[in-house]
Structure I
Amino acid sequence: MIDGGTKAVLPKGRLGSIDFLRGVASLAVVVYHVFAMGLFNAAFDPARSLVETLYKIPISFGYTGVYLFFVISGFCIHLRWAKARAFNKTDFSLNFAAFWRRRMIRLYPAYLATLAVGLGIAYYKGVLDFTPFFYWDLVSHLLMLHNFDARTVYSIDSVLWTLAIEEQLYLAYFLLVWLRDKIGWKRTLAICLGVRVGWFAAAYVFSTFFGVNLPVTESSMANWIVWALGAVAVEAALKIIELPKWTSYLSIGVPVLLLTAGLEYLDFYAGRTGLLHKFTWLVAQPLWGIGFFIVINRFVDSEINWFKWKSLRYVDRNLGIKMFAGIGIFSYSLYLIHEYVLEFVKSQTILTVLICVAAAWLFYLAFEKPFIRILEKK
């Protein structure tokens, strides 16, 4: 990675490429939960036809939309800093209080509404018990620390562990920028990867010697390297750093994703035991991150270099891209609320996916858009 170079100028307004990928990521997770919650089991059922098996295979990897989200998150959070650096705004500095005020206004109201809906559903189903564990579960979710406890990591709403990761990585963002400035991206990414390995080791020690099972792949420490790749991507997009050309080649990114998928399938059919499982467990998330990092580089580069997308309004003229980009605008709500919809709509059909999208749009209007407007006024 080389600092400097000719500065790029991003298109005005929202990045259609990022919104498109947000839409793809959120729909991938929803489709996975609707059709293939059984992961690979659903893809290789002998009772299914060949055609059904073939479409179940890609669906069974819909959960990886989470890792695409992480890379996109690192890209978007680092965008303000990167723009200031690209345009030589010497008066810009990261303000901890202002940063968190924006994050809280933007994300926390919808998150609180999600918790309220989840508790309401639990009360409706008669499974809400006001035990000491319930209060710990609730407090850990309010503080977004529930991914540190194996008992709470998937409780209330099983997708909320990723929101805890996001909040913790926002906190680590200030350290990430400091490291990037002091020692450069190569050493910083090496540290992020080392933190992942360290967390795996710590989880082993706690489990083996103290009988405490820490969530591992659901932790922010395990996913810091994936998130940091998004920050690298936005600096490359603005030509603050220069990456090797191969980092934007889909001919490399797609095989990396396919290789990772194949590795996870092998691990599954080997019984998820032994050396292969340990290796897959350690490297799969960073590999997903690298593959999606390359995809994001390609998409953003295509949008910046308008001739590759035919015009800056290509997103508006292409119905398919426009649809996914539109869903990307309220992808946060779709991610938060879709599992609650599936509590009441059980059918494995496209109609169920559309109902999730419609419910998410209403949720977005009620719990996201008003607070987005507050930030726009500020």
Structure II
Amino acid sequence: MTTLDYPINDADNHYYEPDDCFTRHIEAGFRDRTMWIDRSKGPGPGRMYIGSERCQFFSVGAGDSVGAPGVMKEFLRGTSDDGGSPSLNPINALEVPEFVDKKQRLAKMDEQNVQSCLMLPTTGVGIETQLCEPQHRDALYPSLRAFNRWLEEDWGYGTDGRIYGAPMTSLVDLPQALAELDRLITLGSRFVILTAGPIDGKSPGHPDFDPFWARCAEASVNVVYHIGRTPFSEMYNTPWGFRPHPPSHRHSLMEYFLSFTERPIVDTVAALLADNVFGRHPKLRVVSVEYGSSWVAPTLRKLDHISRLYSKDMWRFGQPPATPTEMFSNNIWVSPFFEDDVVGLTKTIGVSQVLNGSDYPHPEGLLWPAEFVEELEGLDDSDIRNVMQHNFTALVARG
């Protein structure tokens, strides 16, 4: 086990949600319209529904049968051919205390020498896009509000300086998004999760969404994009004849390539840069988690090249004050996969923008978050400490 002589911070931690994470606090009229799990069939994984419709991304309970933390590490590093399945030697995650209980998780963090972490959904990131469909949309914000109230109750928003729970919202209805954002800010939330991609046919960089970005910038709330269900499966899969809703971990090769690798974050970041969001909101902070980092350098090279070629005529909402790379290196943080070229990423966007993230307790992550330091060989001690500790501390600070 790798150890460091100082506590670290971890920008990619997860819980496994209980069955009632959406129903516990939902308004009565929407209780049968939100996400729920049917366990009436007896032992085995429960079936996940949204209203009367099967959940498209997680067909069964996301924590019911999963691989143990870190079980895929050697496979992902390319040092073993075994362990390529996230369900290898499955466990019931809901029966592991530190995966579902804050007190037990704090004890585990002490054992792991983790001072603080960004705590993210597992089930939650697979739900919002389906709730945006017309037949479910009126249940969208009641569901998100209910989920956030569950999160407040079970994990909190980091007012203890340790576990920073990340609530979810959506921009499809701006007044409701702003109302929930203001409520979250009042409660001390330092993060908010959005789904990558366009919003009802409109770029997230469109000035129509400026009130949301301005409020996040003003309150120092970090906007998180985390891999999960996005609109990209309908946008990219169906024109090629593939399924619009492939379930998690059961994509075909082409479905995975088209809509479940880096395309959602690349397109979203490109939209924010091209539409000058950071020129209008220079204090806005965006965090990319669990989309890896192999896309960063080629995307920025391409955007810099295009903007240099056509700089005078291509900006819909004003020409930015800097190059795409410069704006990215000021306003966007990345938590890369441990198997990525992390040192190369620090050279592309600067050490200050790179965050250690273990993905604990997911099978494709690390059992011991400090193992991430093994990917930082070649950096000096100060830069290593920035990645492992200081950069996250700066993100959760106000101002």
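One of I, II was used to compute helix-only ellipticity at 222 nm (-39500 (n - 2.57) for each DSSP H run of 4 or more, over all residues; to 500), and the answer was -23500. Which one was it?
Corresponding structure: I.
Taking volume of the Cα convex hull per residue in Å³ for each of I, II, which is largest?
Across I, II, volume of the Cα convex hull per residue in Å³ peaks for I.
Out of I, II, choose the structure whose coordinates give mean count of other Cβ atoms within 10 Å over residues 222-229 equal to 26.6 when calculated.
I
I, II: which one has distance in nm of label points 7 Å out along Cα→Cβ at positions 78 and 294, as calculated, at 1.8?
I
Going by distance in nm of label points 7 Å out along Cα→Cβ at positions 22 and 126, which of structures I, II comes out largest?
Once distance in nm of label points 7 Å out along Cα→Cβ at positions 22 and 126 is tallied for I, II, the winner is I.
Can you tell which of I, II yields 31 when relative contact order in percent (Cα under 8 Å, 6 or more apart) is derived from it?
It was calculated from structure I.
Comparing Kirkwood radius over Cα pairs in Å, for residues 118-197 alone across I, II, which structure shows the greatest value?
I
Every read-out reported here was derived from the displayed coordinates using simple, explicitly stated rules and does not represent laboratory data. From a predicted model like this one, the values you see are computed outputs, not experimental measurements. Cβ atoms are built from the backbone, for glycine too; each structure is taken alone.
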